[in-house]
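Pasting the structures in now, so scroll down.
We did not get these values from a lab; they are worked out from the coordinates using the rules stated. Model, not experiment: these values are computed from the prediction. Cβ atoms are built from the backbone, for glycine too; each structure is taken alone.
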Structure 1
Amino acid sequence: MGQYIKVGTTAELEKLESGKEVQAGGCAIAVFCRGGAYYAIENTCPHRGGSLAEGMLDNDAVVCPWHGARFDIKTGAVLGPPAEQGVKSFPVRVNGGDVEVEV
C-alpha cells in the first residue's frame, strides 16, 4: 500500500474543464473531476508523450491533445488509437476538502 499525497482541493478541481497535472511520488499524474468524482491516471500518453491533463474531456474519456488517442479516466484503459496501450490509474480519495492520490 502506498501513501496518499494531496494534489489539490475539491473547489479547485471542480472548476477545471480539463485535468490538472501534478507531480506525486516521482510520477507525472493527471487528475480529473467528473460529476463530483475524482480520477487520476498517468499524465504521459504512451504514443508520443502528450500531456493528458491538457486533453479535452469527452464524458469519461480524455483525448490526448497531440494525436487524439483516447483513454478512460477511471481505469487508464486505451479507448482509441493511435496509442496501443493504456496508462496506469491511481486510487483517489477526498479528505475534507483535499483531493489525495495514492502513489
Structure 2
Amino acid sequence: MAQWIQVAKVGEIAPGHMRDYELLDGTMLGVANAGGRYHAFDATCPHRGGPLAGGRLAAGELICPWHGYRYALASGANLAPGGARPVRLFPVRVRGGYVEVEIP
C-alpha cells in the first residue's frame, strides 16, 4: 500500500536546487524545487546510475551531472538522444509546512 512520507520542510530546498534523501528502506529519492513547485524522482539516473540530484535544473529539465542526460520534470521522459528509459517520478504534496512524497 502506498504511503505519504515527509522528506523536507518547505523552504529547505531553495528554488532551482535539488537534494537527495535516503528513505528508511535505503532507497534514494531526489527532490527538486522548480520555481516553488516540488518534484520527487528516483535519485539514480537510468542511463548509467549517476546522482541526479547532483546535477542541475534548467527550463523544467533535470540534467544528470555524469553524461548530461536530460529528463522532463513533469513526465520523467528522457529528452536526450541515446534511448535511456524515463526517470521514475513520485507524487508530491505540501502539507503542514512539509514536502511529502507518496511511496508505493
**OP:** Supply the structure label, taken from 1, 2, corresponding to Rg and Dmax of the Cα atoms in Å with the calculated value 12.5, 39.
**Re:** 1
Subject >> Read-out Cα extents along the principal axes in Å, for residues 15-54 alone, computed value 27, 25, 12, structure in 1, 2 >> reply: 2
Original post:
Taking distance in nm of label points 7 Å out along Cα→Cβ at positions 23 and 95 for each of 1, 2, which is largest?
Top reply: 1
